[in-house]
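Bear in mind these aren't lab numbers, they're just calculated from the coordinates by the rules spelled out. Fair warning: this is a prediction, and the values are worked out from it, not measured in the lab. Cβ atoms are built from the backbone, for glycine too; each structure is taken alone.
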Structure 1
Amino acid sequence: MNGVYDFIKKEYGVPDEICALAEETESRIKSVFERIDRVRDLNQLKVLKSMQKNGLAERHFNFSTGYGYADLGRDILDRIYADAFGCEDALVRSQFISGTHTLAVALFGILRPGDTVVSVTGKPYDTLEEVIGIRGGDGSLADFGISYRQIGLLPDGKPDHRAIAEGVKGAKLAIMQRSRGYSTRGAISVEEIGNIVETVKKASPDTVIMCDNCYGEFVDVVEPVNAGVDYMAGSLIKNPGGGLALSGGYIAGKAEYVEKCANRLTAPGLGRHVGSSLGNTRNMIQGFYFAPHVVSESLKGAVFTAALFEKLGYDTSPAYDAHRSDIVQTIRFESPEKLAAFCRIVQSAAPVDSDAVPVADDMPGYEAQVIMAAGNFVQGASIELSADGPMVPPYMAFMQGGLNYINIKLAAMIAAGEAEKPGSRV
């Protein structure tokens, strides 16, 4: 064995048999890693070209305050995102406080009282339920007289195109969620997103199509806007922030919809022209530059974890060699104790707060108690190594992120070592 495994054995107490299994696992997944590298390289070139095309320079990192009028860095960041994603326009702001906030702005920016919004990929992510008004939510879409319909997925987790064609007729907005959220379904591929777009536009040409792209950026060489989605939204403390963005989100797509969302984020008449950067621009731009590489590291960690735990007999999704459309890896534990134990091990392998002990608790926006491991440099940044899950059957851990592959690999190996101990809770 090489020095890496010797170090892991000595410093972290991982058994010989797990180190041997890890080494065999890496050999088995080599071709998958090569595929990830090809995607990374193309996306890296797209980002690089967008920065060169727009003349990114030192002056764009300057600090603006107050209203933020004529903030050159803020404005060039919008253009860099739009060019890298291959769409008309983008709104990238640190004033988006989370992915949920970004998605809420994306919904309220387009919808008006009397409109109908249809979710075409089943139940949306938990924190959007109150935004829409499915579950309470003071100030929700429902409070503003906006109707909601939901089209479930087929038993195999695929979109129900027949039901979509019928359900979107007359709707102002169709929304889809690329990532799985806290569900057992797989992520929706960009190819399938394109198929959904075709179905919606054929059945209801005037319906606007939006995609929640959280966890999906740079996983593939194309994005939902390249498959016909009118606009998409995501969080900068997930994939596109590259681990450096301290907060923020983006909305990207057709210019008319991005502009409407800008008016909702600030105020009509102000739109994208205000909002000081307060020194955040450098981290946001540099994070975007690093994002294709960081996403590839996260994907490699997810693939390794899937292959390792699959070999130990666990139910994992996606399979290690499956096509991926987000960075999320699930492991089914079937008991709250095993889920909690896994999250605590992931926390112990983190660079920050490695001595903290995650416990399940109530969290804003979630109906069930959730346990979260997140020893991160940026609070809640799920592009960094994290693992979480709702404390409800089938007690699945949702593991995602990781700024570097070796840290994810270490966490998986420690957890696997604990799982193989007699009487283990994992």
Structure 2
Amino acid sequence: MAAWGFVAIDKSGKEIKGSKEADSEEQVLRELKAQGLIVLDVTEQNALTKDISIDIGGKPTARDLSVFCRQFASITRAGVTIIEALRMLAEATENKKMQKALMNVRADVEKGETFADSLAKHPAVFPELLIQMAKAGESSGSLETSMERMAIQFEKSAKTKALVKKAMIYPMVVMIVAIAVVIVMLLVVIPSYTDMFEQLGAELPGITLAVIAMSDFIQAYWFIIIPVVIGIAFLLKAYAKTYSGRHLFGKLQLKIPAVKNLVVKNASAMMARTLSTLLTAGVPLNEAVSIVADTMTNIWFKEALHDATEQIMVGVPLSQPLQNCGLFPPMVYYMVRIGEEAGSTEEMLNKLADYYEEEVELAVQSLMAAMEPMIIIVLAVVVGGLIAACMAPMMTMYEALDNL
């Protein structure tokens, strides 16, 4: 995401300056207008113009937000005022960034601002989904119910994300261990054999010469190799945040069969669960789909749902753009279509979310099961090749002695 500086006017006519993180200028404008602000100027910030601030604590996790929503609903339902509930929750939370935001929200509510508008002033802490649910809850007089629904939403979202991370962590750990083993063998084991190889006086096999050359190269130019590797990693990370980079890596996710299965099912689960939560709270369909689009991690799904928002505004049913984009499985748009015809879209989306959350868990297990033998084979080839490079000259020497 890029950082955007903005100048706007609030409802009281006061000029406000600040910054937001967003994927595009359109998203910034949409979020600021949703807060009731009149936008005067929006500009993308760079390293020199970006606001300098010191964050106290990390960004709240889905677990932190879930606990906050559930405790807020319980406390206010017991008859405690919102102002007092916010004070209690601010003192109870362990996340310093969230604690500071809650104290500011409490101060704004005391001044007469709505709970949702107060939350909207802290987009780095409270997601747009929570803000819209709070707004819908205040409008309908069911704020506690909306917050309970958000607690369930965050809990299920956290569980799904944890499953996806689990699938990614295992191969990364194994890859790091494999790289460490190779480096140790090239820098410690191979050099200890080099003198012995030279004393043999015999012609060394090609694999041994290649490994020795690699070992010598790393020892001679390690001070160049390390910065180059780090530089490439940073460049790739920076490129992944650009418009073209996000499209490229997003497309790669949808091209690799095993990964595609997990990405598509995860996106379907997130879309169905979040949309169901918003619609149940009374958020209009076009606004709900727009909010859901901003929660998507893969840019292709994000753009498909933003396109669906535009089509919904001219009267097209949601199931049609979901089918036309070619990203979602047939079950998604078939179930949505049935829900639209029966007038039970929220219920169908809820069932879809339950189904695909289970599918994500199965997809993670399948991905890990498929990757384990592949990782073992790669490790066997790499480590086996290094061992073969060490053993080949000795085998040659033993054969020469046998022939004497």
Structure 3
Amino acid sequence: MNHPTTDQALIYASAGLRACAVGISGIMLALHLVTLGLNAWMIGLATSLGLAGCAFGTAAVTFVADHWGRRATLVLLGGLMAAGGAAFALSDGPGVLLAAALLGMVNGMGRDRGAGLTVEQAMLPQITGAAQRTGVFAWYNLTVDAGHAVGSLLGGLPALFRARGGLDPLASYQGAWVLYSILCLTAVACAIRLSRAVELTAREPIRRLSPASRPLVIRFAALSGLDSLGGGFLTTALLGYWFFRRFGVNEGLLGPLFFIVRILNGFSHLGAAWLARRIGLVNTMVFTHLPSSLLLMTVPFAPNLPIAIALFLVRESLVEMDVPTRQSYIVAVVDESERLRAAGLTNLTRSVAWAIAPAAAGALMRTLSLSAPLVVGPGLKIAYDLLLYRAFRHIKPPEERG
């Protein structure tokens, strides 16, 4: 049987590899579909379908992963993602690609917030003490964002394939999707090696949320959905499309830009763990997230590309600090046997909201203004911050009580 630290390393590796694949898809998805002649609405629809697949996957694992086995569930999810990437590599039919986005959970957000996250969120506290929990989640998310960063950089491969390999535009994207599938399969190999320590033990019966936990989790999940509705207007695919249309940049610049973004996201997780020990989990979530939304609202008014990039990067250094603190908070305020359900329901509302928003964002870009999502999205996130603080500031996790 693996030592708990070995299981942690395998979870980190699996999540990081999956995140690397997601980073690639976030950069390439919209530009690949542009190459096929699809418009902004169709790109938004494809992004929404991929996120709808993530939502369906999250709903499934929330209720069946502890019956199927957490390791087996991660293996299945990775296999479906690899199949989706293979479809993008082998087909240029829009209908096939839309179906593959849904069934393969092809994530155009550029951030992995899919079903695998829910399973891993339940696994980590199973092999971690309460005092180390937020720190472990911080390192987990640092690994994930390192994967996002490398994936964003690799998202520039199509430009390299065209410049150095002489490939035509469509073939250059299809070649990069092959790498995407390989990364997903390597993540599967890591999940297979996990020990039984990550599974729900026999002494912990699988049960529904208790009467005490249910209203708390439902309220937290609803607010998380509002946050993600705002985030769905701001997927990497649509932000990349905005930079492409506004300033004429392609994946040759977008890849390095989002590489830097993910590095900033990753190190902000460690800062979040440090800050949470001093001011608490809820305060850290709200007081870092709110200014990041205000900053993003200024990006459409930037007079040139360097200023837009600078404002965007400052925003990205703050926006992810609520992620490890939110994950740590929801598994801390419920019973151990309720963690998968609590994490799953929270992530499910997030996935559903992410799935709805990109198609709406694409429609707004086409009919109202190219920059409309950069105002609507942050506005929804600000509302989430204020409501979250009001509802949860007095509900403390165990380490903050007394």
Among 1, 2, 3, which structure scores highest (criterion: mean count of other Cβ atoms within 10 Å over residues 64-71): 2
Computed 0.40 for FRET efficiency 1/(1 + (r/R0)^6) of positions 32 and 240 (r between Cβ atoms, R0 = 25 Å, to 0.05) - originating structure among 1, 2, 3: 2
Structure responsible for 1.21, with Rg/Rh (Cα atoms, Kirkwood Rh), for residues 256-343 alone calculated and labels 1, 2, 3 on offer: 1
Answer label among 1, 2, 3 for the case where relative contact order in percent (Cα under 8 Å, 6 or more apart), calculated from the coordinates, equals 29: 3
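Using volume of the Cα convex hull per residue in Å³ as the calculated read-out, with 120 as its value, let me know the right label among 1, 2, 3.
Considering all the candidates, the number was obtained from 3.
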